[in-house]
1. Out of 1, 2, choose the structure whose coordinates give distance in nm of label points 7 Å out along Cα→Cβ at positions 96 and 440 equal to 3.8 when calculated.
2. Using Cα Rg over 2.2 N^0.38 Å as the calculated read-out, with 1.43 as its value, let me know the right label among 1, 2.
3. Comparing distance in nm of label points 7 Å out along Cα→Cβ at positions 40 and 520 across 1, 2, which structure shows the greatest value?
4. Quick check for you: by distance in nm of label points 7 Å out along Cα→Cβ at positions 48 and 416, which of 1, 2 is greatest?
5. The value 1.49 for Cα Rg over 2.2 N^0.38 Å, for residues 176-255 alone was derived from one model only; which of 1, 2 is it?
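Just so you know, all these numbers are worked out from the coordinates, no wet-lab data involved. All values reported here derive from a predicted model rather than from experimental measurement. Cβ atoms are built from the backbone, for glycine too; each structure is taken alone.
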Structure 1
Amino acid sequence: MKQTYKFLLTIILFSSTSVLADDEHSLAIKGAGGKPATEQTKKANDSFAKTLNFNDVRAFENNNTGLVAKFDQKTGDIIRNSFSFIDVNSADKAPATVNPSLWRQAVLNQQAEGLYEVLPGKIYQIRGTDLASLSFIRGKTGWLVYDVLTTKEAAAQSLKFFQENVPEGGDLPIVAMLYSHSHADHFGGARAIQNAYPEVKVFGSKNITKETVDENVLAGNAMSRRTAYQYGATLGRSEHGIVDAALSKGISTGEITYVTPSYELNLQDEVETLTIDGLEMIFLDASGTEAPSEMVTYIPSMKALWTGEVTYQGMHNVYTLRGAKVRDALKWSKKINKMIDMWGDDVEVLFASHSAPIWSTQEIVDYLKMQRDAYGFTHNQALRLANSGYVLQDMGDKIYEVMPESIQKAWHTNGYHGTYSHNARAVYNMYLGYFDMNPANLNPLPIKAESAKFVEYMGGAETILKKAEKDFAAGDYRFVATALNKVVQADPDNLKARAMLADAFEQMGYQAEGAGWRNIYLTGAQELRLGKVTPGAPKSASADILSEMNPGMLLDYIAVQVDALKAEKTPFTLNIVVDGDAYFVEMSNGNLSNIDVEKPRSGADATITISDDGFTKILLGQARLVDLIESKEATLKGDDTVLTKLVSTLVKFDEKFEIVPFSKKAVDSNLYK
């Protein structure tokens, strides 16, 4: 089941004796949303399908249990209805342009279609309105909501649908909101819940606000651009484009928001017990597994285990393709083992941020053991291979060769979100870094300069293209992509090379089991064909999230926007007093630093006293300091040119920076509509 990657390695076995004519490769796709699958891709996917056990339908049975109400039109339109091309009875009938294992996952997630009862009168879930599910847990006086989706729009409509359709208690308030971890699809809808219930108490995992800032803001511009690739934000929803997001159908559109928790768990001894609205909840710290800040929860009175995103119906990311801190696969395995040890004898229902619940103690324990062993295998075998001399580039292929049959055959450890290929390389990188100790890889040329030399050494673009045509016809798409990427990097306007490179990416996308891999390949093909960047994903560093950051965090965010060469010429010192909290800011040697201090430092060039709201507005460009001073919302003493100096050093990030080389020779953008 985990052998998709092997088929990509051996696809040359399905070679054709004919060489494709020049007109077979064109930037135009004739409005179909993509080109057809080649014969090589069809054969690869057909052969792979024969290795899959489609008779195992347990995940579908769990998914369909407890449906209370199907979505109305408005709620279904958030995401699910746009995937209506997926027949929910076609799990074993994948189109030629989709890996058959990924298609099964797409059908499974398409069947999530409304409000589900997890435990009668106690636990309910809305599944199918966002990347995550919205869970409702009955407390003494109202409802606790666990993980509140990506956007406030999706959360608001999901809350409304719940209240209108839950069998009883729809008129009760939301009294508590809990974030399981520091990813936007679990807190982004928070403002909708707070707007509806201003007195709601907010709980978060340990250090969640700090980790949210680190992951979604400091590298937010780069991450948003990369996220557009991973989730196929610009692709159409069709058999040629997006079919699934692995964890669910997709991400909602709208505003990502954040309400700072009134209580972040301490978890000094790994476990913390709280009573929230009369409900005892035991929290286990899982930080460093799927997220740098994460927790799982056991509710003893319900014998219910909430696993957050530590488990789902698939293999998760040890390294996420959008870019984030590498996760600890060994800790991940051990935390799942800890859940088994603490609650395995008692638990009767497991529910989570993604996928359907699992009922019965034995089935839950079996599921957790297999999940545990998938992450343990990835960690331990990657290091065994590394200690045997295998290097980063080899690791992605080698991990499949050593995989036990039991893991290969388990549907819920498949690489839909995190593939074993990039996860094994993540383990290598976590311990040994990106460098493999081969001196040739220590200090390579920058990409474009290296590409130009490769093209020269290989005899020029035309020679490479002729060889690439033969390899493409043989189905050797991986090396075609490697070679033609050099040509396009060296000459972005070589339309013939762009076209064949796009075709190679597309066929690799059609064969990929991982949803992220598919979307990245197909988005790369799209941008090669369009010749210009298309709109991207929602900004994770949204105004709402920035408004919840403390001044020190905001100053850290400003620091990554400083152009060091400009700043070197404009040194200054500055006290900033925000609602009584003092920060000393210094620009020196091209770097902006800040530290919180007990009181403003004497001798600073200037001192600004301002409210937290006013400070945030200035940094977001929503207000000018001079206006706030005139309205007496702020005061400035000392050198009034300090802020001008700071602003003069700041750069504005390009939200659509180049990933595949852009070209001035664009193709009709209607191709993907």
Structure 2
Amino acid sequence: MAGPVSIRNPQREQHAFQRRIVLAVSLVAVAAVVLAGRLFLLQVLRHDYYLQLSQGNRARLEPIPANRGLILDRNGKVLAENQAAYQLELIREQVPDLAATLRGLAHLQLIPADEVDEIRRMVRARRGFEAVPIRLRMSEEEIARFAVHRHQFPGVDIRTRLTRFYPHGDLAVHALGYVAAIGEADLPRIDRSAYAGTTLIGKLGVESAREKELHGTNGFREVLVNAQGRSVQSQGGLAPDLKSRAPKAGADLILSLDLVAQQAAEQALRGRRGVVVALDPANGDVLVLASQPGFDPSLFGRGLTRAEYRNLETDIDRPLFNRALRGTYPPGSTVKPVIALAGLHNGTVTPESSRFCAGEFYLPGSSKPFREGRSGRHGAVNLEDAIAVSCDVYFYGLASQLGVDNISQFLAPFGYGKPTGIDIAGEQSGILPSREWKKNRFKRRQDQVWFPGETVNFGIGQGYMTVTPMQQAHMVATVASRGRSFKPRLVTGMRNAETGQATVVAPQALPSVEGIPEADWNHVFNGMMGTMTRGTGRGVGNGAAYSIAGKTGTAQVFSVGANEKYVEKNVSERLRDHSWFIAFAPVEKPRIALVVLVENGGFGAAAAGPIARKVLDAYLLPQPVAPAPAVTAALQAKP
């Protein structure tokens, strides 16, 4: 029996076909609407955004480093500037054999032989078409040597750039600091985008402390590139709209340093290990900050070799060490004027009362002698005499009567035991001893006891007490101004590099030393002037055209036994006493307060005193070169 026969239904088939057409047309229409909407969004609504993205794909931003600000002394003389330098650059993709090329450059002594492997790693870490500096600064002789052999080194060429230059070499290097390559330790304190294209950054001194102001603002320019990132020329009729922004130079810094006095200090210190710090008592300006030996800061700007840095770091004289801020030494007899003030303030002594100096001092009930210094015995001396002739026996007795707590409390307002707050980093605090200090300093109970003999040594600036030369200069400035105190500062103003307009940095006053009558100051001043006319510093003060108040000091490096005698010629040079000299002048209206320290220099008047006189003469006596009027006028203007 046959199965059922299917009969076509054209009407139903046509209806199904029409539905499919409607569905297809609807889908096409929806897709068209979506596509048109997307095109409208891309081409109209977000046109600027995608134009910027496309510009970024075809253009690369190249930074234009800003000129670093100059550093000037108080009279407008240049201490740090920028100078065109020649650097050796290598483009890896143009070098047939990188290893052979670097070996050849090392053979010509154009790059250090022991750094070839490190340079090769650095070059390979960069893109092949980029120019990589492999030597930051070249001498004229090295440029000529390379020019003769240039044909042997395809892909290597010489380019010019601006680098830091210090026209006076190592002069004031510990105040100025230096610039060197940006390292990992610098990254947390800088905005990396602001340093794009910059290879150097301030590392020490003013260069570091005022890095933000000196650096300036980098500019940029857009460079047309292809898909591989290589720079290309405009093609056909295309005239791309490439943007650029000019860099803004950093501010010029005006320092308080006086170039003439600084040069006098460093020339006098040359060949010695020592420090000169001079302040203006009226405002805290640092007139001189010299620490010898020093180093040429330009070496760091061009890039030190390992051997060069190792030599600096291992040098027994420590040229990298800033003795002015970081060196701590017993102050010796230079602390006696303040001890004398303490005695007057506490009523322990009167100006007229005298003590007899027989060359030795004994504590009650003790047979241990505390001996007089080089001068032997002085007989009967009053307070002014004791300062002038630096009588140890007088100050042994005065310190014993005052007691450690009174001495420590009185000395604290003069800045001892804490940093002065100078506007560069690295300052040490020194030690102002007291009973409380000793308890906290030592762990064993028997070591925490303060003994009377320690107070006796405290009275002549020996024992536990240590100071930095900057602290001691701050003390002298405070005494010179009869108790007024200012935070030491190196930067006194900034000058806009474009307009030349100077902005003054106001001095910062510190709490004054209160409660000391004028008569007490006068007695101490008389004693210090006596030092220069009839006392231990009379040879330094001879023939001066201005009045000087001074004080010599000799600080022991090691202790001499009770039954031993210190004979300098029998002592190793680095174990000899340190030589101190402090002074301010003119006494009637002090313009300069200074400290000189010569390590292992012996008697203060012999080693440090003549250096102090040269600096005082350089600053106070007329000089043949007039200061730059624009800078001087700006500094003298009221803030």
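1. Details: 1: 3.8; 2: 7.1.
Among 1, 2, the structure yielding 3.8 for distance in nm of label points 7 Å out along Cα→Cβ at positions 96 and 440 is 1.
2. On the way: 1: 1.00; 2: 1.43.
Going through each structure in turn, the value belongs to 2.
3. Details: 1: 2.1; 2: 8.9.
With respect to distance in nm of label points 7 Å out along Cα→Cβ at positions 40 and 520, the highest-scoring structure among 1, 2 is 2.
4. On the way: 1: 1.4; 2: 6.8.
Top value of distance in nm of label points 7 Å out along Cα→Cβ at positions 48 and 416 goes to structure 2.
5. On the way: 1: 1.29; 2: 1.49.
Derived from 2, not from the others.
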